[in-house]
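Structures are listed in the sections that come next.
What follows draws every value from the coordinates through simple rules; no lab data is involved. All of these numbers come straight from a predicted model, not from anything done at the bench. Cβ atoms are built from the backbone, for glycine too; each structure is taken alone.
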Structure P
Amino acid sequence: MKISCIDIGGTYIKSGVLEDGVLTDVEETPTDGGGGARAMLSRVAQLVRQTPGVERVGVSTAGEVDARTGVIRLSDNIPGYTGLNPRQILEGELGLPVAVENDVNAAAAGEFAFGAARDEQDFLMVSYGTGVGGAVYIGGRLYRGRAGSAGEFGGLVTHPEA
């Protein structure tokens, strides 16, 4: 299966293609190319379309993501992103199944499965980039909390000029 992997950050969109456990075609594109959050999501769709045969899309994104609906509940570092539903928008543009997760939750899942936390059941992950984010694993599972944002350590913006 060929999966387009997209990471939407406050400064860059990183993309690649995962096939047979191998990541290829890694690219980095500025997040703000003008036109706001909807235009940014159109750029994401263009990145996916560059690779023929993609069957699914996985998106990790800055901001608080409602994992059930795919809606961005809050985005401090991507103007106009709060309230949008990237999953719905991208599925409509691409006609492919799209999964959307908070970027630090996705990174923590990767560390749990393949990296530094693979032998751990309980851990915290803190990410420092354009903003500061976090994720919490308890008992080998991502802990979202009652409101779904337990690991969001405040959505602190560290580079407001980006």
Structure Q
Amino acid sequence: MRAMWNASKPPLEWMDPMVRVPKYELHAGDEVLARLSLEPLCRTFATVETAEGRWTFKQTGILATLVHIREAGADQDLAVFHPGFLGRGLLRFMDGETFLWRRAHHDGGWSFQYRDGSVLLTLRLETPDPNEPWPRRTRVEVDIAPEGRGHPRLSLLTAVGWFLMLLHPL
């Protein structure tokens, strides 16, 4: 697997290679940059693999839910996502770094933003081609802001964003 900042062909796109199977790949052209797999019977747990690392995501709670992000095999959280109103929320890393998860009003996507409101990356659910046979593939385009390209947590944030969109399709 190649690192996201070494991808030779943008745009980046999450897709399901096998329709109706809860496994997704992040593609840059024909290159696979990440894989995200949901547990088949419990879609609130995912494992993610990229060139930069392996992580698990787990949603906990019923009324007051949280999403715990851990390095694969670790017992301690690397970060916790605190959901807010209408899918929004705050992703807080244990080292203090935080990101806002907000609706991108201009295009209907979702964005991770810095605390000052500047966008790091945006994920947009693509409208299925009406000529595509049923069941249709899920596709999400990932747009990384130029100032976000070198961020060390870029691949992790891309996967967390896609997991949040899968958990709460709005």
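Hey, helix-only ellipticity at 222 nm (-39500 (n - 2.57) for each DSSP H run of 4 or more, over all residues; to 500) derived from one of P, Q reads -6500; which structure?
Of the structures listed, the value fits P.
When distance in nm of label points 7 Å out along Cα→Cβ at positions 28 and 44 is calculated, the result is 2.0; to which of the structures P, Q does this value belong?
P
Compute FRET efficiency 1/(1 + (r/R0)^6) of positions 116 and 148 (r between Cβ atoms, R0 = 30 Å, to 0.05) for each of P, Q and report the one that scores greatest. It would help to have the intermediate numbers written out before the result.
Working: P: 0.75; Q: 1.00.
Max of FRET efficiency 1/(1 + (r/R0)^6) of positions 116 and 148 (r between Cβ atoms, R0 = 30 Å, to 0.05): Q.
For distance in nm of label points 7 Å out along Cα→Cβ at positions 76 and 124, the calculated result is 4.0, so let me know which of P, Q that is.
Attributed to the structure labelled Q.
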